[in-house]
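Multiple structures follow.
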Structure I
């Protein structure tokens, strides 16, 4: 591969990466815990947008359980976000001939 072709490929990859990051910034995912009693709406970038807690589980004597459920819902949302990023990255990389093991800065 000559230098010109490599530069063109690098520019195409940069443009595709910017497009993907713009798409990902718009995606919101809901993570849940406790069978849906706690849910957290987050962006793929990890920005929390909303927390919903079912009033039935609010028990002043068991704050620790509620805290654990909020953490679990956040982690569920982050896990879903990682799956979306992996899927988008795979789709973007499909047309590029990059060396094995090449990682993108996402």
Structure II
């Protein structure tokens, strides 16, 4: 299946966050996420495994008890059910991959 980014509607993901669900099946989902500098994604956890690839920008990412600053070209692996949070240091664009797909994004 092919997805053209220009045809995918932008969704509100909360204050300072927008997202596009680019492709998904029951087992896998790929999203493009834009985050405004200064935004904070509060600590949360979900059963889905997640990999975040940072296209541009920078943030302070906490996964479990570990906090690191990451930026363009870096990636973060978040195992299912592990608490994580993000403090956006500068405007970001990322690709998030979830397994299985997040029903709450559809």
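Calculating percent of Cα pairs over 19 Å apart for structures I, II picks out I as the one with the greatest value.
One of I, II was used to compute FRET efficiency 1/(1 + (r/R0)^6) of positions 12 and 28 (r between Cβ atoms, R0 = 25 Å, to 0.05), and the result was 0.30. Which label is that? The read-out was computed on structure I. When distance in nm of label points 7 Å out along Cα→Cβ at positions 36 and 52 is calculated, the result is 1.8; to which of the structures I, II does this value belong? Comparing all candidates, it corresponds to II.
Could you tell me which structure in I, II was used to calculate relative contact order in percent (Cα under 8 Å, 6 or more apart) as 27? Attributed to the structure labelled I.
Given a computed value of -18500 for helix-only ellipticity at 222 nm (-39500 (n - 2.57) for each DSSP H run of 4 or more, over all residues; to 500), which structure among I, II does it belong to?
I
Computed from the coordinates by the stated procedures, all read-outs in this text should not be read as laboratory data. What you see is a predicted model, and the numbers here were worked out from it, not measured in a lab. Cβ atoms are built from the backbone, for glycine too; each structure is taken alone.
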